[in-house]
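Asker: Next up, some structures in C-alpha cells.
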Structure 1
Amino acid sequence: MSRSVVGKWGKNLAIRIPMEVARAAGLTDGEKVEVETQVGDIVVRRQEARIRSRQDAEAAAEEIIAESRRHSLGGVSIRELLEDGRRG
C-alpha cells in the first residue's frame with residue numbers, strides 16, 4: 001500500500017499518485033479521470049478503463065447472441081417456455 005499527502009493546489013486540494021500505483025492502473029500523464037465519493041471514500045476511475053469495459057461487455061453480449069443462434073429450442077419459443085414455467 002502506498003501513502004500520499006493531501007496538499008493545496010490553488011483553491012483545490014491535490015493528491016499525488018505514486019508512480020507504482022499509476023503504472024499498475026495504467027494511468028498516464030494528462031489522462032482525464034472521474035472522481036467521486038462513496039461512503040466517505042474517494043474513488044478515481046479512468047475514463048479509458050470504463051470505455052474499454054463497456055466495449056468488452058458489448059463484445060461478450062454479441063458473442064452470447066451469436067452462440068444462442070446455434071442452439072435450437074425444438075420449435076418452442078422462449079415466451080412459451082416462460083408461460084410453461086409460470087403454470088408449472
Structure 2
Amino acid sequence: MKRSVTWIVLVGVVLLIAMLIYGSTRLVQAECEVCVEFRGQSQCRRGSGADQAEARRAAQRSACAVMASGMNASIACQNVRPKSVQCPGPAR
C-alpha cells in the first residue's frame with residue numbers, strides 16, 4: 001500500500017513539473033529589442049511575451065529600469081516613444 005502511494009505522488013510531481021515547463025515556454029511567442037532614450041541616457045534591451053505588443057512593453061520596461069529612478073521617472077520613461085524597435089518574428 002505504501003509503495004503505490006509513493007509512486008502516485010512521484011508521478012503527480014513529474015506531471016506537475018512537465019505542465020509548468022510546457023506552460024511557461026508556450027507563453028513566449030514573440031521577442032523584441034527596444035532602444036529608448038530618456039533624460040540623456042540611451043539603453044537597448046530585449047523582451048519577450050505572448051505577442052509583439054507585450055514583448056515591446058517588456059523590453060521597454062527593462063530598458064527603463066536601468067535609466068529611471070523612482071516610480072514617476074519609471075512611468076515617464078515607459079511612456080517615451082522608443083528610438084527603435086526590432087521584432088524579428090516568433091521566439092524559438
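Asker: Which structure, out of 1, 2, was helix-only ellipticity at 222 nm (-39500 (n - 2.57) for each DSSP H run of 4 or more, over all residues; to 500) calculated from, if the result is -14000? Before the final figure, lay out the partial values.
Answerer: On the way: 1: -14000; 2: -17500.
Corresponding structure: 1.
Asker: A value of 8.9 was derived for mean count of other Cβ atoms within 10 Å over residues 32-39; which structure in 1, 2 was it taken from? Intermediate values should be presented prior to the final figure.
Answerer: Working: 1: 8.9; 2: 19.6.
Only one of 1, 2 returns 8.9 for mean count of other Cβ atoms within 10 Å over residues 32-39, namely 1.
Asker: If distance in nm of label points 7 Å out along Cα→Cβ at positions 40 and 72 is calculated from each of 1, 2, which structure is the one that comes out at 6.1?
Answerer: Values: 1: 6.1; 2: 1.9.
Derived from 1, not from the others.
Asker: Going by distance in nm of label points 7 Å out along Cα→Cβ at positions 16 and 64, which of structures 1, 2 comes out largest?
Answerer: Values: 1: 4.5; 2: 3.6.
Structure 1 comes out on top.
Asker: When relative contact order in percent (Cα under 8 Å, 6 or more apart) is compared over structures 1, 2, which one is greatest? Please list the in-between numbers first.
Answerer: Details: 1: 12; 2: 30.
If we compare relative contact order in percent (Cα under 8 Å, 6 or more apart) over 1, 2, the biggest value is for 2.
Rule-based calculations on the coordinates, nothing more; no lab input. All values reported here derive from a predicted model rather than from experimental measurement. Cβ atoms are built from the backbone, for glycine too; each structure is taken alone.
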